[in-house]
Structure 1
Amino acid sequence: MSHRPPKAEGMQWFNPYIVVQNIKRVLDFYEKTFGFQIRTTIPDKEGNIMHAEMVYKDSVIMFGPESDEHNLKSVQSLKGSPVSFYLYVDNVDEFYQKAKGAGAEATMEPQDQYWGDRICNFKCPEGYSWTFAQNVADFDPQKVPY
């Protein structure tokens, strides 16, 4: 047995893998709108991207196409998803303006939340829900609304 580290270099212990219908469109959108950077793409023999990785600060996000063979369906094929993404940014208000200006579909303007984060929400072209957050206060259990 090899004495290699248990995870690959440059990867986190938890890495989301997002199934999409159009990887090229997603990579372009996430790069221009959300500020992610393409780390790698792996094409098949026909030149279609079969795997892609993007980074945001210290996070890696992987993308792959739908696959009947592996029973992988996109949020569009499933007509919804129980999964959403929560990502911290340096300045949520600036991020909101930039993403909206780049054409992202905003579903919530920046608002302070009782747990101490200021958040905004967007839906990507594939239909996934993204929450972008900036911590602006300490959590106060007295402010929990229920």
Structure 2
Amino acid sequence: MIQGVKTKVLRVIPDERGRVMEILRADDELFLKFGQVYVTTTYPQVVKAWHYHKIQTDHIAVIGGMIKLVLYDPREGSPTKGEINEFFIGIHNPLLVQVPNGIYHGWKCISEEEAIVINIPTEVYAYRAPDEYRLPPHGKDIPYDWSRKDG
């Protein structure tokens, strides 16, 4: 696993009224601080990638559909420099992934329905000076192929 990345298995608690799933609590081991919470969606087979943050840490969970979340470590001096991590997260695998600053990340919706993603970053979004640094999803900068890997 890339240095600094943490995960938390999310537990769905069902009863006859419905279900509840806690995502991030202030008393969780991986909790750092609260910036904001937002929801984003991704249509089937769409790739949203790549970007990293210099300041904020992201906490990504999926509450509808499924995504393949991919992380890439470009950090000089990191013991995991050049490493790639894949996480298949969503309705069939409830998981929270903490993505530290400096790590490129992105995802592809792999379900037949739109994926509903919740992010809980440690910072509020700065509209005039966003802490986002982007690369194209299918370029040569990051050695990753978003196509499905059968077999």
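Comparison across structures 1, 2 (criterion: relative contact order in percent (Cα under 8 Å, 6 or more apart)) gives the highest value for 2. A value of 1.00 for FRET efficiency 1/(1 + (r/R0)^6) of positions 53 and 117 (r between Cβ atoms, R0 = 30 Å, to 0.05), calculated from one of 1, 2, originates in structure 2.
When Cα Rg over 2.2 N^0.38 Å is computed for each of 1, 2, which one produces 1.04? For Cα Rg over 2.2 N^0.38 Å, the value 1.04 is produced by structure 2. With helix-only ellipticity at 222 nm (-39500 (n - 2.57) for each DSSP H run of 4 or more, over all residues; to 500) coming out at -3500, pick the structure among 1, 2 it was computed from. The correct label is 1.
From 1, 2, which structure was mean count of other Cβ atoms within 10 Å over residues 45-52 = 12.4 calculated on? Attributed to the structure labelled 1.
Read-outs throughout are calculated quantities, based only on the coordinates presented, and are distinct from any laboratory measurement. These figures come from a predicted structure and were not determined experimentally. Cβ atoms are built from the backbone, for glycine too; each structure is taken alone.
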